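Several structures are given next for inspection.
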Structure P
Amino acid sequence: MDAKFWWITTEVAEKDTGFIGYGVAKKYKNYSKLKGVVWKWFRRRIGTNKLYNLTAAESLVLWAVCERHRAESMSCRDSFSYLAKMTNLHHKTVGKSITSLIEKKVIWLALEDERVLLRKANKKGRKHILLIGLGVDLVAEED
């Protein structure tokens with residue numbers, strides 16, 4: 001296990017966390033299968049479900065995060081300015097959308113190498129965007 005990606009753990013992943021089981025992460029060697037699970041996760045979040053009630057900007061940012069999700073870290077580690085270019089949104093709008101997605105418990109914003117979750121976007125350290133509940137979805141798809 002890589003200590004800098006502390007959210008990939010030997011613990012069992014739970015529905016309301018961003019943790020990913022180490023064994024499950026290693027089983028997804030086929031990147032297209034992993035991306036298939038990520039896109040199913042995404043569609044459940046932006047569907048007609050009133051639970052999340054995402055704005056258009058939040059949906060675009062979440063799309064960009066899912067598009068840039070990486071297998072090695074099980075996260076998106078792109079800068080907010082890159083996500084802004086990708087979605088044609090202002091970088092401040094992306095930051096506000098990230099903060100709102102954190103508050104709505106759709107994503108976690110984690111610092112690499114430190115067991116720290118951020119409540120809003122700031123400039124400290126290398127940030128990773130984690131999809132809450134993806135670990136459980138990966139286990140369910142595995143069966």
Structure Q
Amino acid sequence: MTTKLVNGVSVDMDPAEAAAFEADRTPTLPQAKKLMRDRIAARRVVAEQGGFLHLTVRYNSDPQMLARIAIVAERARTAKTTATAFSINVIAADDTSGPMSADAYIALEKSAGDHFLACSDNAKTLRQAVNACTDVPSALAVNIEVGWP
């Protein structure tokens with residue numbers, strides 16, 4: 001049994017009744033907007049972690065990989081500053097690999113950063129579209145699958 005609040009009264013419902021009750025409820029505009037903003041946030045995570053392109057090659061962008069990229073890019077910058085040799089073999093998302101110089105690796109890090117900025121910008125654009133809606137159907141109709149890198 002599940003308890004639902006119906007017109008200010010607690011009502012016990014079996015799972016089928018609770019599901020029907022939820023399906024029949026039309027969200028308010030603030031609820032619809034929050035739902036869509038939550039969906040945008042979840043979609044942003046998928047886009048951010050779905051990989052990024054650098055010179056037409058896709059690289060992984062999961063949190064562990066991004067931490068590695070940042071650490072190694074710092075070493076690349078140090079190598080440039082101290083005129084120390086730097087070369088690293090980098091594995092792309094499709095398991096191909098190749099060596100990168102310090103400059104090339106720093107450019108890879110920039111591409112990763114650009115990817116995250118593009119995801120952030122698109123999420124902002126979609127949230128603004130949702131926030132501008134004046135009714136529930138239009139808020140729920142915002143296509144949150146567009147614009148992701």
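Figure out for me which of the structures P, Q the number 6.4 belongs to, where distance in nm of label points 7 Å out along Cα→Cβ at positions 10 and 106 was derived from the coordinates. Please report the intermediate quantities before stating the final value.
Values: P: 3.5; Q: 6.4.
Value 6.4 for distance in nm of label points 7 Å out along Cα→Cβ at positions 10 and 106 corresponds to Q out of P, Q.
Determine which structure produced the value 0.6 for distance in nm of label points 7 Å out along Cα→Cβ at positions 18 and 130, calculated from the coordinates; the candidates are P, Q.
P
Quick check: 1.22 is what I get for Rg/Rh (Cα atoms, Kirkwood Rh), calculated from one of P, Q. Which structure matches?
Q
Suppose you compute mean count of other Cβ atoms within 10 Å over residues 58-65 for every structure in P, Q: which one lands on 22.0?
P
One of P, Q was used to calculate relative contact order in percent (Cα under 8 Å, 6 or more apart), giving 32; which?
Clearly, the read-out refers to P.
Of structures P, Q, which gives -13500 when helix-only ellipticity at 222 nm (-39500 (n - 2.57) for each DSSP H run of 4 or more, over all residues; to 500) is computed from the coordinates?
Only one of P, Q returns -13500 for helix-only ellipticity at 222 nm (-39500 (n - 2.57) for each DSSP H run of 4 or more, over all residues; to 500), namely P.
Read the figures in this text as sums done on the coordinates, not as results from a lab. Since the structure is predicted, the reported quantities are computational estimates derived from the model, not experimental observations. Cβ atoms are built from the backbone, for glycine too; each structure is taken alone.
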